[in-house]
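Okay, got some structures for you below.
Nothing in this text is a laboratory measurement; each read-out follows from the coordinates by a stated rule. Quick caveat, the model's predicted, so the values are computed rather than measured. Cβ atoms are built from the backbone, for glycine too; each structure is taken alone.
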Structure I
Amino acid sequence: MSQRHEQLQATWSDPPGIWGFLTTVNPRRIAARYVLTAIALLILSGLLALDMRVQLSQPQMHRMTAQLYNESFALHGSTMLFLVSVPVMEAMAMWLVPLMLGQRTMAFPRLNAFSYWLYLGGVMMLWVPHTLGVTPDLGWFEYPPLSGPSYSPGHRADIWAQMITFTEVAALAVSVNVAVTILKMRPPGMTLAKMPAFLWAMLVSAVMTIIALPAVMLVTSMLIADRLVSTHFFSPAGGGDVLLFQHLFWFFGHPEVYIIFLPGVGFVSAIVETFSRRRLFGHVPVVLSMLAIAILAFGLWVHHMFAVGLPKVGNALYTAASMAIALPAGIQIFCFIATIALGKPSYRTPLLWIIAFILTFVIGGLSGIMTASAPLDLQLTDTYFVVAHLHYVLIGGAMFPLFGAFTYWYPKATGRLMSDGWGIVSCALIVGGFNIAFFPMHILGLMGMPRRIYTYGPEMGWGDLNLVATGGTVIASVGASIFVANALISYWRGKRSGADPWSGSTLEWATRSPPSNYAFADVPVVQSAAPMWDNPLGPFPVMRGLSSRCREALVTSLVDANPQCRQPSPGPSIWPLVAALVTSALFVGSIYTPWALVWGAVPLALVLTAWFWPTRPRRKEAQA
């Protein structure tokens, strides 16, 4: 066994040094880069939010000019929505999906590497110009005509639009990879009916991403074309329509909320099951509710446009659809509460984050039903009520489960446990500070405070509530600092966890912590959606046959997960990085001249040819 372990380690290891760093296709290494980059951006974006809250804490504050406030607002929103929320959820899928499937890698390993380098290009596309004083300043959705050539000279709007292209191409690459891996690389016995709810959540989210993201890539490309080559997609003077932008943008924008939320549902399902010591109550209803959300999410984008003057019959239709989507979300909340109530819960830090999720997301869901009503939305749109609703849904519905997931799978990634005591302190401060910060914004919205203003007069009566909200932001920031410090200190001094410190139910706990390069020597054979609990005292059944001398992955049938073939898996390669660099040059050049698309396509075609050029395996590998 030791000899086989050494052989597998050698086969699945990366080249040493910087070359290995640049060429790796290990999904866990790439996912870790995603997560660390997203954490850095989350900290920067949080500092921007804190700065804006200080500016609004008192009437007639002059720490920030109107221009600086607009830039900070746009940078904060764009970073959180496009560079943190979706990428970090996909990174968690990249790290966990192969392990939950008992696989050594994903379906397209080099596509993972390409996606990260392109994502990093999108980060630089937004933040490098910011350091040079060229920051987008029209918010995170940059509606025309304000973002058109007449009202936004220069390249601020172009930078924002092309940042979208960077990140969405990267997200599409990961989503295709996740979907194919789940559908075609499940271990024997894991039929679609026996898939854990976590895998269902990641699959549904990936499919939604594949459907939704082309819309926003199209609309930002159309905006760049209007600005660069004088097309008139959004110019009424040339026969265009500014509302076309909103329709295409929100066809992506509202499903994006659920693209972020559904992975959170997957995190909650896994954590609730483990810490309640019983299988998920209502596994089938939870899965069906995910599918219902995916379908309904594409039919209610117009509720973001109730104030633009659409026909009342259409508003009524989208009001009904917006309220209907609360039903499957309510089913999920009920099943999570029932799992805890019917089990034997252990209130460790990960489960406390889930309880915080339930409480805050219910508040966000109720305010969402309120804004789904067209007559009420006309009064609340573009007020701080909407700001409060958005943050309750995205932070309460996605970030709180993400914090719980980070704590839950931290020992699997590092081999050490985070401090439970400091985890409880950070959870209490973040959740308490969040509610102190954002709940008063509901009242501010009802009092008429519009969003995206940088100061206000004392006669408005908003000062006290804004001061409370700023205080809550400070409290949450202290909690976030403790959370980060806990993670860093535990990395070196935390208690060693062993392979399965929580007695989890899914396959990732069957391998060592942290996982070896190859993760699994043999593919597990499963019997249910909680395979680790099927044979708690007996040996884990496995399927042998994969080579230890060359990279191979097991391919199984779509529905029943019956073994079909052994698929060669590509090893480390520099071509994903080169392809990302060439693609980045093409994207950046295209905001200055349309000829960049023509001339940039030539080196890109050459690089892709080199990437996919067929190679013959070495003789000893072919005979292994």
Structure II
Amino acid sequence: MDDPPLPTSAAALRRLLDLLASGAATEDFGEVLAEARRRGAPAAVLAEIDDATWLALRVHRTLRQHRRREAELTALFDTAGDLAASRDLDSVLQAIVRRARMLLGTDTAYLTLPDPAAGDTYMRVTDGSVSALFQNLRLSLGDGLGGLVAQTARPYATPDYRTDERFHHTGTIDAGVLDEGLVAIIGVPLLLGGQVIGVLFAADRSARAFSPDEVALLCTLAAHAAIALDTANSLAETRAALAELNAANAVIQAHSEAVQRAERAHDRLTDLVLRGAEVPDVAAAVATLLGGEVGVYDAEGLVLAGRAPGPDGLSELAAASRAEGRAVRHGDAWICAVLAGQEPLGAIVLLGRPGLDDADRRLFERAGVVTALLLLLRRSVAEAENRVRGELVADLLTAPGRDPAGLVARGRRLGVDLARPHLVLVAAVPPASPPADRARLAGAASRYLFGARGLSAEHGEAVVLLLPDEGSPSAGEAAAQAAERLARLTGTPVTVGAGRVAAGPVELAAAYGEGLRCVRALRVLGREGDGASAADLGFLGVLLGDGHDVAAFVRATLGPLLDYDARRGTELVRTLRSYFDCGGSLTRAKDELHVHVNTVVQRLDRVEVLLGPDWNHPERSLELQLALRLQLLARD
């Protein structure tokens, strides 16, 4: 068998070129020289192959550096592209940390950032980490390798973190590093304007040394991370500024719309006042503008306009509004005091708008001012008219027969038809009251008649009110209501006497006299501050009234007995008359009636059931005796 041919330098060179072309490992190049030696190549050939191998290894190293540099440049370009295209900071930082780990060939990479609020640093992004303890580490400033990098603003690398004494070890950091299994760590600063804003790390779970090229590459990636953070912060600030600008623009627009709406509302309310509108017109306009129900009430809580019911405690809520100087909320209602200076004129109530914003609240409060203006105008007009009406009342009561037709004509010019039936009320404060109380009573009477087509005026020491007769309530009830209301308005007891309903100057003057006598009778009876008509005063009413309605008095006093006798055929009225005629003696009464004494007692018991237990009291017995006499006269 023939021996194989000896290797030649040309064949070896071709083999080395094939290895370079295929990117073979470094160990494969040495195998070419070893193969030539095994085959007994001459020394000259071996020397030539050795030189060629050395050159091939140099070329191999150069190609490998170029490939690595190309990969690094590609990663940096990709990172730059991420910075240019992405607005998501998390995505950019995650990509930077992942590329650092890939290019340096480490087991993990991570980035820490300072937390100014907590005064420490925290793990912002990690890649390749498997330890939850490590991923949630928080490092105090100056601790660990990262603290050294942050303090010096320079890169630091350690082949074995656990044995490196150049930086301050802490139990927390060492526990996290141990749990992650890290040994070799490199950290580089994220610099922005000479200030460290974070630290980028790469780490291995085995000991290794980091080359200057790796440090430079990590520094470049850290610079990209710093740019990403700065860009994100600038973008966040820009967005915040834009949001503030949009918010300010929205506020300005809303304010402008509110001002325009307020101007329109003001113009509408002003137009209502100038056109002579009344309080109901204002209430309706405000209800339309605010989209709710509006009610207007006077100082006594009586409704003047609108449909919104007044809440409980309206006077207290109006007082709270007056004290605060603005509308107040109560449940689903808003209440605004209607004021003339500090004088309460009433309140305006809004329902259906529990969430009233500032603009609508000011509009509601402005409606209160307009309402106060209208009420003042109406009161001023009413006071001026009342002065003229007072002159008419004075002439009516002092000389009713002088010119009755002229008095009626004057009344019609003032909107009062004296020829139609009117109820005459006479109101008076206690005789010892100061003049200021009588003046307040005159003003209160004007307010009492506010909105009614009637007359009120001072006359003598009393105030006279003429109210159109509506048929209800009765004269006595009207007097009692007037006494109660006028007392509230004046703050002092007011006694009111009612004359009969009358028409025409002469009859009205006579009714005034009857009402005045009722006032005096009420005082004599100790009923100061009460209101009544002659019909309410029993036999005194018969004596005081101009009509002397005897039949009505008899009927009102003896009616139950008369009805009982008519139904049962009994003699209760005759028995009662005999009892009084006999001075209250049962024995004499039974002789006069020709009945047994027990019969008299039984009849009087029935009288007590029908008339009440006070029938035999002095005052009541006097009325009964007078009624019995009048009834007897009427029969005759």
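For the read-out distance in nm of label points 7 Å out along Cα→Cβ at positions 352 and 592, a value of 7.3 was computed from one structure; give its label from I, II.
Checking each candidate, the match is II.
Which one of I, II has mean projected area of the Cα convex hull in nm², as calculated from the coordinates, equal to 64.9?
Matching structure: II.
Out of I, II, which one gives 6 for relative contact order in percent (Cα under 8 Å, 6 or more apart) as computed from the coordinates?
Traced to structure II.
Once FRET efficiency 1/(1 + (r/R0)^6) of positions 208 and 256 (r between Cβ atoms, R0 = 25 Å, to 0.05) is calculated for every structure in I, II, which label goes with the largest value?
Greatest value across I, II: structure I.
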